[in-house]
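Next up: some structures, all given as C-alpha cells.
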Structure I
Amino acid sequence: MTDHHTIDLIAERVEHLLLRHEELTRTNELLRQQVSALSQERDLLKSRLAAARARVDSLIERLPATPAQDAAP
C-alpha cells in the first residue's frame, strides 16, 4: 500500500511539473513576441531619429556662417 501511495505522489508531482512546464512555455513564447515587437519598435524609432537628425543637420548647414550684426545707430 505504501508503494501505491508513493507512486500516486510521484504521479501527482509529475503532472504538476508538466503543467508548470506548459505554463512556462506559453509565458516564454509571449515574452519572445514582446521582445520581437519591442525590437521592431526600437528599430523604427532609431530610423526616425536618424531621419530627424539628418533634417536638423541640413537646417544647420543652411544657417549663415556668421551671425548677422545689428546695425549700430
Structure II
Amino acid sequence: MVFPQFRKLENGRSLYKITAPNQFTELQQIGSKWFSYAFEVQQFPDLLRIQDMLQGNASFVVIHEAEYQAILAQL
C-alpha cells in the first residue's frame, strides 16, 4: 500500500492522514474549531482501527488529499 492514505468519518467531523501502518494524524472538529492530533500506535486494538481505516470498514470513507489539506489550512 502506498502512503499517505486519507480517510474521514461518515459524519465529517474527523479526517485522517495515515502515513504508515501504525501512524496517523487526525483532524477533529469540536464545535466550530478543528484540532490536530498525531498518533503512533503499538497496541493491537489501535492497529486494528488503522486497518479498518485503510480497508474502508465501518464508518470510514476514502477522501482525496485536497479535502484533508483544506481543513488543515484552517488550523
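Read the figures in this text as sums done on the coordinates, not as results from a lab. From a predicted model like this one, the values you see are computed outputs, not experimental measurements. Cβ atoms are built from the backbone, for glycine too; each structure is taken alone.
Among the shown structures I, II, from which was the value 2.8 of distance in nm of label points 7 Å out along Cα→Cβ at positions 26 and 42 calculated? This figure was derived from I.
Given a computed value of 111, 22, 12 for Cα extents along the principal axes in Å, which structure among I, II does it belong to? Computed on structure I.
Comparing I, II, where is FRET efficiency 1/(1 + (r/R0)^6) of positions 18 and 34 (r between Cβ atoms, R0 = 25 Å, to 0.05) highest? Please list the in-between numbers first.
Details: I: 0.50; II: 0.90.
Once FRET efficiency 1/(1 + (r/R0)^6) of positions 18 and 34 (r between Cβ atoms, R0 = 25 Å, to 0.05) is tallied for I, II, the winner is II.
Out of I, II, choose the structure whose coordinates give helix-only ellipticity at 222 nm (-39500 (n - 2.57) for each DSSP H run of 4 or more, over all residues; to 500) equal to -31500 when calculated. Structure I accounts for this read-out.
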